[in-house]
Structure 1
Amino acid sequence: MRSISVIAREISKDWKNVNYAARPYLNAMYSLDKITDNYIMDDGKSVVLYFLSNAGSWRGETAKRIKKELKDMCK
């Protein structure tokens, strides 16, 4: 499994105009290695799930692949 921070960098490369509601969670993902890591008072799983819930406008093959990867991490 890839590090969440590595995934966050790929998201930023692909999603040029990140939704304002997803931006704080994407920024938090830069600080995470594993889904079990914490970011301030939130656990990594919550950060990723909040990102996914606000990333509906991010579309395309890369988005589909990465969203699946993140969802699989949260299982």
Structure 2
Amino acid sequence: MNTIQVVLDSELLRATNGAAKRARVNRSALIRDALREHLKRLRTRELEARDRQGYLRRPDTGRTAAVWERVASWPED
């Protein structure tokens, strides 16, 4: 692991310390977890935006869904 320096205002630092105490982790672990979650949400938003752009460029004609419905149908007993 690498050590970095992050500047926080007093209110955010107090809130961070309180959250770390409640979660029973140290402040660094709390910040690492929060950053991981934030980066995960950013990546999800990027992927969703990419998908939206793709569907705008090539809208589904309805035929694609029909093909998948046939493949996904359950056999009757």
Among the shown structures 1, 2, from which was the value -16500 of helix-only ellipticity at 222 nm (-39500 (n - 2.57) for each DSSP H run of 4 or more, over all residues; to 500) calculated? 1
Entry that produces 3, 11, 11, 13, 11, 8, 8, 7, 7, 10, 8, 2, 1, 0 once P(r) over Cα pairs in 5 Å bins from 0, in percent is calculated, selected from 1, 2: 2
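From which structure (1, 2) was FRET efficiency 1/(1 + (r/R0)^6) of positions 30 and 54 (r between Cβ atoms, R0 = 30 Å, to 0.05) calculated, if the value obtained is 1.00?
1
Read-outs throughout are calculated quantities, based only on the coordinates presented, and are distinct from any laboratory measurement. Please read all numbers here as calculations on a predicted model, not as lab measurements. Cβ atoms are built from the backbone, for glycine too; each structure is taken alone.
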